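Right after this note come the structures.
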Structure 1
Amino acid sequence: MGIFRRKKMDKRLLNQYALQANRHLEIYQDCQNLLLDTLNPAVFFMRYELAIEQLEELNELVKVTNNEIQFKGNLRRQIKNLKNQQAEMYREFISRYHNDSVFRASKLKTDKGQANNYIKSKDKILKEVSYLSSAEISLINNLWGI
């Protein structure tokens, strides 16, 4: 036995942290599903940020509890991977959103209606410009060709 002993955390406090950890994990998993499925730019970009935030909060709970709350996998690595995949995930979303915009516009009867719908879809994604790099804005401009 070493000189120092780690003091056990109060069970009630540990249970409270465990509930918080479960909630962070649920929100993270919900974000992951939405990142793959949503066609709403505001939802996509907000949920990407929220996914990272939830993993960071979960990582903090693991630290605060001295690993008494455990998580399968390496949280720091997951956070890093998610951040490293940002550009790829953004490009995939932009392409998915563009394809949906083309499909929706094609269902309209008039050329004017199609053009207006198409322009509105571009305007909608550009409202999220604070999340986008210049390369992603260029991609949007190239895809929409407007």
Structure 2
Amino acid sequence: MKYSGSALIEILYPTLVAFVISIFIYFNYDRYCFNYIKLIDTSINIFSTLLGFLIAVITIIEFIDNMYIRELKKNDNYNLLLTYLKKAILGCIYSLMIGAIYFFLFPTLNWNFQRLLNSIVVLIITYSLLASFRFIKIFLRIAFQ
């Protein structure tokens, strides 16, 4: 399936932005004092709530019957929308898992591995937020058409 330039950007931007930010964090780890524990605490709260919302959306999206959804189903873009939803849900689950693992694993690692783990945490959290935002933006546009 061929995508236009804006569609390709929409597909790739969560991954690209997350990688750029995490690489920046990895190479500038010493310059900035950042509270990763607070980030993990906040992300666990946000992603557990967001996961519940996205799971509820799965049922809602099947019952929305408007012109926009019918057009999406005809053009096979409905599958892309469901793919965005799956990626948002998996991102939330990965963020919750990395948050739980972080508290147990981080104190046992040496400095280089702590730096790498912090970058991975930022990568997963950033990707999850952007993937969820992407889906919610599209879903709200469909729901209120």
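Coordinate-derived values only; no laboratory data. Keep in mind that this is a model prediction, so the values were computed, not measured. Cβ atoms are built from the backbone, for glycine too; each structure is taken alone.
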(request) Using mean count of other Cβ atoms within 10 Å over residues 87-94, single out the structure from 1, 2 with the greatest value. (result) 2
(message) Of the structures labelled 1, 2, one was used to calculate relative contact order in percent (Cα under 8 Å, 6 or more apart), giving 21. Name it.
(response) 1
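Using Cα extents along the principal axes in Å as the calculated read-out, with 79, 27, 21 as its value, let me know the right label among 1, 2. Provide the component values of the computation, followed by the final result.
On the way: 1: 79, 27, 21; 2: 55, 32, 21.
It must be structure 1, since only it matches.
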(request) Work out the source of 3.4 here, i.e. which of 1, 2 gives that when distance in nm of label points 7 Å out along Cα→Cβ at positions 23 and 39 is computed. (result) 1
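Taking -29500 as the value of helix-only ellipticity at 222 nm (-39500 (n - 2.57) for each DSSP H run of 4 or more, over all residues; to 500) derived from one of the structures shown (1, 2), identify that structure.
Working: 1: -25500; 2: -29500.
Only one of 1, 2 returns -29500 for helix-only ellipticity at 222 nm (-39500 (n - 2.57) for each DSSP H run of 4 or more, over all residues; to 500), namely 2.
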(request) Output the label of whichever structure in 1, 2 has the greatest value of volume of the Cα convex hull per residue in Å³, for residues 55-126 alone. (result) 1
